[in-house]
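In the part that follows, the structures are each spelled out as structure tokens.
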Structure I
């Protein structure tokens, strides 16, 4: 009888551990989704900044050409 009680306790402990692990898995999956969304957002920001940098570079080159023309006059 004592052996059955021990076995029952082990089974209950295992079931509880599985439930805890499922809850932890769900929490981690939610965290991953949030981090993926943040990563996507940051990727878009990097693309926007790279585009802005390219536009500024073009403007600087144009200003330097104008300055060169002005200095030649």
Structure II
């Protein structure tokens, strides 16, 4: 875990307090983590997400069939 000292404005402080209270979190660091996770899910491109990279590698390493092979299997 990384520790950081940050300077935020009054509005950001109020928002973090609201997030903290609304979600029953212990401290503002948990509120910041929640806000960052929500941002990641909502706004980051799929290519930038770690789970996307894992999924893509799994797909690439998997067994692939040509269309003809697939049609033979399916019948």
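Read-outs throughout are calculated quantities, based only on the coordinates presented, and are distinct from any laboratory measurement. Keep in mind that this is a model prediction, so the values were computed, not measured.
A few points about this structure:
- Value -20500, calculated as helix-only ellipticity at 222 nm (-39500 (n - 2.57) for each DSSP H run of 4 or more, over all residues; to 500), assigned to which of I, II: II
- semi-axes √(5λ) of the Cα gyration tensor in Å from the coordinates reads 70, 7, 4; which among I, II: I
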